[in-house]
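Each structure below appears as structure tokens.
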Structure P
Amino acid sequence: MVPCGCWTTCLARPQTVSDEQILEAALRCFLEHGPSVATEVIAQQLNVSPQALLKRFGTKQDLMVAALKPQTLASSIPQLSTGPDERPLEIQLTELLTDVAVFFVEMARRMSVLRWSHAECRQLMHEHDEPPPLLDIRTLAGWFDRASHRGLVRQVDFHAVSMMLLSAVHGPAMLTDLLGKHPTGHSTADYVRILVDTILNGLEVHGDKVAGSKI
């Protein structure tokens, strides 16, 4: 039986584990080995029996879906719901889109495993009160709206802007997962810099440079 590579030694663990610990171990193993990974491999990481995992989550498929299901940007990037702060907007947007790029690479890997397992990905989206992609658009639009109220960017349709930006980051993440490299040949840092340059120049206030931007 092959253990997950993220664990180099088998450490003693308590017999009682939380759902969060189970999902973290399952996530690592499904991403590393794919949907065919044995339940025994996951259980070994937690020092529990496979039966204990299935008693908690039902079936291996249920465990996989719980571990890999789509997440929201706000749950992974707290500043998206609280910012922008007092730093230059260019710096903040660069940090934000870099984190979004990392998030989408992770989500692309998760969705790839789910599709490989023939899970109903569309149904997973509708298990939420608001599908994660729509919530992500609304959350990013709120970030830009707060920036507008502070006079940092001009008022436009921020839902449309957010859709364009998230699509511009999500698309390369999906293609990178398929191709093994960024489709434009840029590094993530350079690609994000181009996006930030483009969006901030498009949102200039009355033709002046956006406050705090070096562009």
Structure Q
Amino acid sequence: MTKTLEKRRRDPRDREAEIVRAAISFFAEHGFDGSTRELATSIGVTQPLLYRYFPNKEALLDRVYEEVFVNPWNKAWEEELKDRSVPIDQRLYRFYCQYSRVILNYEWVRLFMFAGLKGLDFNARYLRFLRKAAFDLVVKEIRAAHGIDTNNEPTDQDAELVWGLHASIFYLGVRKFIYGMPIPEDVEADVALRVQAFLRGAPAILSR
């Protein structure tokens, strides 16, 4: 029996999951201009079989978005960021160490960059989510940790401070998986330095 996705007798749910995993690898390598015909050929299925699971390319891309950018997010991170029994520097360090393990990989970084270049809405959707789930929360927790008024909602300018920290960590992935340049061997130690530098300045800005 030929060892292709199409000819294996698999549970349809397993086959669908395999197609999604293969699509993630394919688009991370070739970008979103890659066609579903090319994708089907690369993973050993026919295009009609692909469309049996995903009626069009947009449906497949939506599933890729969910698998890569939505599902790995751990809601427990938000609760840990809110845990004021733990010093704010430790909370931020723990969060960004955990988060960096999710995003600093070949597929995540390249898909995010390709989506932006292609003009897909992946980036806007994800960054709106991050603003609510992480950035505004970090601003509020820094305010609370430093005795700054927490009644007002974070402004766009406040969120930009967190963007700076966040982007500096994401940039490690850009250096490695886009530019092909080395990054620090100990990523968590690097995260610790970035968090320390961020907390040296952010409270003073947020207290204005």
Calculated from one of P, Q, distance in nm of label points 7 Å out along Cα→Cβ at positions 153 and 169 reads 1.1, and the structure in question is P
Structures P, Q compared on mean count of other Cβ atoms within 10 Å over residues 97-104: the greatest is P
If distance in nm of label points 7 Å out along Cα→Cβ at positions 25 and 105 is calculated for P, Q, the one returning 2.8 is structure P
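Every read-out reported here was derived from the displayed coordinates using simple, explicitly stated rules and does not represent laboratory data. Owing to the predicted nature of the structure, the values given are computational and were not obtained by experimental measurement. Cβ atoms are built from the backbone, for glycine too; each structure is taken alone.
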